[in-house]
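Scrolling down, you'll hit the structures one after another.
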Structure I
Amino acid sequence: MIQVKGLEIEYDGETYFQNFDFSVEKGEKLAIIGESGTGKSTLLHLLAGFIPAFGGTAKIDGLTLTPENISKIRQKIAYLPQDIGLNMSSVEDMFFTPFEFELNKDKRPSSAEVEKIFEEFGLGMNLLSKKVNEISGGQKQRVLLASCLLLKKEIILLDEPTSALDKNIREKITNYILAQQATVITVTHDDYWIEKSDRTLHIKR
């Protein structure tokens, strides 16, 4: 599904990776681990198409990562960064915003689909009527994860997706996400997520 060869990235004045190769099989669940500042999140940015200039080559589902192909590649990817700056005030807007983009309009979920995944994630549908500042960080993280999964993309990129969750719900959500058929690539320090993944990629300085 993903093949990267000879990677080198200059990003925000820093150089990451030198002649770095890695690949991910279709449906594989890969946990990216390592110390802060080693380029783990940068690697997700690359795969999501946010780094236009880099050394080496990257192919995603047979498509070479180039400006010409980025639109086709993004049709295949759902990406949830660790820190999301949201200007919207309502949880409903926060949840449904990804489905407003042209690429995702046909993915908008039914009420039944939303209710089902909210139940899996320990959320009530009443959350959608609340303001973002009225819910906890853990609830916000679960709402965003639910929205990301309902995009039903072939590749899911997640950056520290369980950082705000307590142990019980964290394990339940980890099991749910890693049971999906999609290829899931996750930057994480969560021992449980790492244990349940198919493989780890340890990035060092």
Structure II
Amino acid sequence: MLPPTIPIFPLQDVMLFPNISRPLHIFEPRYRAMVADALKGDRIIGMVLLRAGYEAEYEGRPPIYPVGCAGVITDVEELPDGRYVIMLRGLVKFHVTSEDQGRAYRRARVEAMPEVADAEQRAALRRQRPRLTALLAEVAAAGSQPPSPALPDEDLVNGLAQYLDLDPIERQKLLERNDPLSRSQALIDLLEARVTPAR
């Protein structure tokens, strides 16, 4: 269950997807405070993408995209100078409804956006997997490891959406998709567009 208010960590090109882990280096004082507070509580932090033009207001509260993904801190290392290296594991997407201005770091009132695939969607996702894997092999760098066949279909799709070399806006559009099946099709379309000019 996602709390109604969570701390949010806005970045310009780093995002989080459900059920996928991401390491983060926390060095700004306000976000060190955010991590310290999260560790005393439920360990939940929401990741959101900054909108273009954020640079002028970065030290304040520049505009963000309203759909993000909440994660739970699963591992933490506090460095001698007060910085943190954390591992954040995606829990659930959320929609920001408003912001709480009461702390140095950003906190938002949010509504959870769970993604629940029915049996028909899961079957369709399973049928898309070979195409997605084949396209991935065509665009992957030499020497990169193919995804494990044991990886669940939804985690494969979300992992690719999180880690493939994509424009942040493309990644945001993938996150905003309603479900992993729709996200998988959008990924296939993006990868096919990359592969086609090379042929």
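FYI, it's all coordinate maths here, none of it is from the lab. Computed from a prediction, not measured in an experiment: that's the story for all the values here. Cβ atoms are built from the backbone, for glycine too; each structure is taken alone.
Highest-scoring entry among I, II, by relative contact order in percent (Cα under 8 Å, 6 or more apart), is I. On distance in nm of label points 7 Å out along Cα→Cβ at positions 37 and 109, which of the structures labelled I, II is highest? Comparing I, II, the top value of distance in nm of label points 7 Å out along Cα→Cβ at positions 37 and 109 belongs to I. Taking mean count of other Cβ atoms within 10 Å over residues 101-108 from the coordinates of each of I, II, which one would give 15.0? Label of the originating structure: II.
Source structure of the calculated read-out (semi-axes √(5λ) of the Cα gyration tensor in Å, 31, 18, 17) within I, II: II.
Computing helix-only ellipticity at 222 nm (-39500 (n - 2.57) for each DSSP H run of 4 or more, over all residues; to 500) across structures I, II gives -11500 for structure II.
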